[in-house]
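Bear in mind these aren't lab numbers, they're just calculated from the coordinates by the rules spelled out. Keep in mind the model is a prediction, meaning the values are calculated, not measured. Cβ atoms are built from the backbone, for glycine too; each structure is taken alone.
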Structure I
Amino acid sequence: MSLKYLKLKFWWFVLLIFGVTVVDAVPSPLMASSLQDLLRNRIESAGVPLKLTVGDESVYAAAALPAFYEQRAYRPAWTHEKGLLPQARSLLSAIQKAEEQGLRPTDYHLNKVENLLPETRKIFKLPDPRLLVDIDLMLTDAFLIYGSHLVSGRINPESIDPQWFASRRELDLVQVLEAALRSAEIEKELYSLLPLHPDYEKLRKALAHYRQITADGGWPSVPIDLRIQKGDHGDQIPILRHRLAVEGFIEEAPTALDTLFDDELEQALKQFQIQNGLEPDGVLGKQTTRALNITVEERSRQITVNMERWRWLPQDLGSRYILVNIAGFYLDVIENQQPVMDMRIVAGKPYRRTPVFSDKVTYLVMHPYWGVPKSLAIKDILPKVKKDPAFLAQQKFKIFRGRGANTKEIDPGSIDWPSVTSANLNFWFRQEPGPQNALGRIKFMFPNQFDVYLHDTPARELFAKARRDFSSGCIRIEKPLELADYLF
């Protein structure tokens with residue numbers, strides 16, 4: 001082979017490289033049109049409702065995804081003929097951080113897209129347009145599904161809790177996606193969908209805190225047969241101190257030889273008990289030990305569940321609202337995003353749970369009568385009357401038949417109580433106003449299908465308990481007159 005031939009071959013090779021570079025540098029209208037055609041064909045051939053798969057992964061936004069592409073004449077959103085647009089990188093970054101919101105990045109096609117990305121980065125070769133269409137479809141689906149999870153949760157609450165009737169948030173995510181693409185602020189637009197309430201942000205920070213504890217090795221188990229209190233000595237006390245120290249309730253003991261249950265440890269244990277809804281007696285008993293031995297992984301799971309519950313609530317609760325935390329047994333009055341009043345509550349019993357819903361407080365009643373719902377009359381009042389007929393007079397109950405203009409009072413002595421059953425109960429009970437009235441001095445009304453409301457109670461002693469699930473569904477409040485004064 002001559003030297004001249006070698007030189008020519010070398011220059012031909014260099015020109016080939018530069019030729020490919022020049023072609024890549026100039027966007028190809030033909031390629032762009034090809035991507036649009038491919039997108040249109042993929043979506044239209046998937047039918048109605050949309051049944052589209054990319055490899056082994058399904059596209060879930062069956063209604064929103066076709067509407068999005070149709071609205072933009074099937075122009076790709078995340079790719080062009082050379083590969084990924086910067087917006088795609090921003091979306092992938094946001095999805096990678098989904099765990100911060102208690103969600104799973106793998107739910108949003110992350111692994112599939114990341115596995116395909118190397119194919120778009122091969123030197124001297126334009127990506128396969130079919131590959132780019134696959135990525136575009138998955139990223140659009142990822143944004144829409146991730147956005148829907150941020151707006152209203154991963155799970156329909158009514159599928160797991162039939163008593164959840166709070167108004168869920170609704171949003172046109174196609175418009176949100178278009179706005180995100182126009183502004184190139186993908187992460188910002190997604191995070192704008194998060195619940196605005198400060199409690200959600202507290203949960204997000206708590207989740208990061210407990211996941212860090214997991215990364216650091218978690219916390220030790222406390223022996224289940226251990227029962228100790230202030231003044232006790234024991235080899236297990238350093239374990240208890242370390243357990244509380246890991247969660248931040250106390251500083252770590254300077255030495256493992258410090259086996260005294262001192263004042264500091266008692267106060268730390270009381271704080272733990274308060275945070276976990278236990279009686280704050282400062283004594284390590286069975287219930288407290290059970291709570292201490294919940295794993296850090298389970299604690300993180302509880303936090304993610306509560307973050308999901310926040311996503312089930314309306315985004316905007318208004319500038320003024322009353323927030324009742326049923327599980328925590330407390331009530332907050334919020335104005336302009338700031339708490340202005342709080343109090344304890346008594347919520348429904350486990351078998352008569354207070355339903356979850358939202359409504360508007362429209363009026364209140366001073367010195368109310370209590371018209372007993374039929375279900376409570378059967379379960380509560382009737383058995384007490386059969387046991388002691390004097391119960392009605394003692395508790396100021398009257399009996400009526402009919403409603404409205406046809407209401408007629410009945411003499412309790414005229415009723416054959418042993419023969420009354422749930423099947424033939426054709427009258428109703430009403431308790432007169434007074435100190436014995438179950439509703440106390442005042443009730444706050446927000447008319448709803450459950451006949452649930454806020455009210456006072458004569459059973460004030462129940463507010464001193466840590467766990468306060470004693471009502472038949474309505475919400476008894478600790479400071480009724482203060483709340484009425486503030487609302488007025």
Structure II
Amino acid sequence: MSDEIFQVGAIVIYFVVMLAIGFYAYKKTDSHEDYLLAGRKLPPGVAALSAGASDMSGWIMLGLPGAIFAFGLIEAWIAIGLTIGAYLNWKFVAPRLRAYTERSRNSITVPSFFENRLRDKSRVLRVASGVVILVFFTFYVASMMVAGGVFFEQSFGSTYLTGMLIVAGVTLAYTLFGGFLGASLTDVVQGMIMLIALVLLPVMAVVATGGLGPTVDELNRVAPNNLSLLGGEALTGATIVAIISALSWGLGYFGQPHIIVRFMALRDVQAVKPARRIGLTWMIVSLLGAVGGGLAGVAYFSSQGIELGDPETVMLLLAQTLLHPLVAGLVLAAVLAAIMSTVSSQLIVCSSVLVEDLYKVVAKKEPSSRFLVTMGRVCVLVVAAIGVFIALDPGGTILELVGFAWAGFGAAFGPLVLLSLFWRTLTNWGALSGMIVGAATVFIWDALGFELYEIIPGFIASLVVTVAVSLATYRANAEVTEEFDDTVAMTASVPTVKVSKK
């Protein structure tokens with residue numbers, strides 16, 4: 001039996017399991033809230049692994065190891081920044097957001113929470129938030145479709161288009177019917193597969209190179225600067241900018257809709273703490289594995305005299321070279337898991353925006369729950385089709401595509417989420433102004449080609465504008481103040497910023 005048959009067999013088994021979970025979730029999904037938020041009943045472990053798997057996406061199996069392979073440990077600053085950001089997000093945002101979204105008229109989407117929290121009767125904030133989500137998720141979904149096409153192209157010699165369509169089709173199938181619960185449960189399985197692969201491959205590569213000592217020696221021989229967090233360079237202005245840019249990825253966590261919606265779906269506020277511990281453990285081990293895989297790949301392939309055409313395929317080639325074909329197939333499934341877990345989460349968020357935050361705003365009467373579920377599935381199909389269309393002609397690396405979308409959400413929503421949770425004086429006009437400025441800054445900064453990561457100027461501009469406009473337009477609202485104080489009391493262990501009323 002050829003190696004490829006083993007590997008294809010493992011991928012087929014993986015696909016079948018994903019579809020079976022999607023069918024199970026379909027049988028458990030009865031209402032519109034079930035489809036979009038799993039009825040707010042996610043246990044800590046499911047929420048944690050789902051948030052982690054949908055967060056890391058294909059870049060942890062392809063983009064990050066590839067960057068480490070090409071440039072060394074200097075690229076690990078991204079992982080450090082992400083770990084810090086994820087901890088702060090779980091520690092401060094998760095409990096407050098879980099409590100506040102339910103207290104504020106049971107908001108089940110991020111845009112609806114902004115509208116309810118700020119009592120925006122114009123509905124402009126909700127619609128604008130939905131549009132921003134759709135715009136940046138088109139880039140994010142497309143980046144994952146690109147990753148799927150690259151995966152099949154490199155692993156099985158198929159065409160890019162065929163691989164992309166296979167990934168899109170299977171992900172669409174279990175997301176279309178299983179909804180948020182299907183996406184979350186498949187995320188758990190995908191997260192565990194990713195973890196095993198990210199631990200296994202670096203270890204196997206080190207063993208195959210002769211052990212830890214020979215691996216380090218080979219790294220130093222090939223590229224002495226690979227093991228330096230500064231890249232072996234003096235601490236110049238350019239190096240500092242690169243490090244700050246990498247660390248600033250952590251800022252993005254506060255504004256990622258597909259991640260913070262997991263906080264909203266937790267069964268209660270008390271579930272946040274165990275979920276944080278599970279999620280951060282998974283994340284730290286996975287990131288260490290991705291970094292280790294990139295470095296170990298340099299040593300192994302150098303010792304074997306093998307040159308990689310595309311650094312982002314280092315984990316794929318390690319699996320195919322070092323492991324039994326069946327096990328290699330399961331590792332390849334881990335790459336698919338990283339890609340598909342993110343796509344499914346993003347499709348659900350886009351569907352929720354189209355139905356809950358755009359359609360319901362213009363609907364003349366309240367539609368039935370059954371109709372909304374059906375419409376949600378149609379919207380998943382539409383968004384997936386748009387993502388496939390964009391991915392037909394990809395531009396840039398996977399990491400670059402993900403980085404742009406990540407910056408967009410971080411700048412547009414990050415300051416708004418934090419201020420809505422911890423600042424009484426926030427207003428709807430301040431929120432709207434800051435969100436638009438943050439998103440626009442990311443587009444402009446990226447187009448101008450500055451070295452500093454666009455999330456930094458975007459986040460700062462959004463924060464400054466939001467605060468300035470809010471201070472200028474604030475009017476006391478007893479209902480909003482009572483709701484804010486109730487939420488603070490529900491999450492008393494979380495500190496809040498107190499600002500005197502005007």
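List of remarks:
- Ranking I, II by distance in nm of label points 7 Å out along Cα→Cβ at positions 69 and 85, the structure that comes out highest: II
- Computed 65, 44, 34 for Cα extents along the principal axes in Å, for residues 101-292 alone - originating structure among I, II: II
- Read-out helix-only ellipticity at 222 nm (-39500 (n - 2.57) for each DSSP H run of 4 or more, over all residues; to 500), computed value -12000, structure in I, II: I
- For 1.3 (distance in nm of label points 7 Å out along Cα→Cβ at positions 109 and 349, calculated) the corresponding structure among I, II: II
- When mean projected area of the Cα convex hull in nm², for residues 277-476 alone is computed for each of I, II, the largest belongs to: II
- Value -0.97, calculated as log10 I(q)/I(0) by the Debye sum over Cα atoms at q = 0.10 Å⁻¹, assigned to which of I, II: I
- Between structures I, II, the calculation of FRET efficiency 1/(1 + (r/R0)^6) of positions 117 and 453 (r between Cβ atoms, R0 = 25 Å, to 0.05) yields its largest number for II.
- Structure responsible for 31, with relative contact order in percent (Cα under 8 Å, 6 or more apart) calculated and labels I, II on offer: II
- Taking distance in nm of label points 7 Å out along Cα→Cβ at positions 61 and 421 as the measure, the highest value among I, II is held by I.
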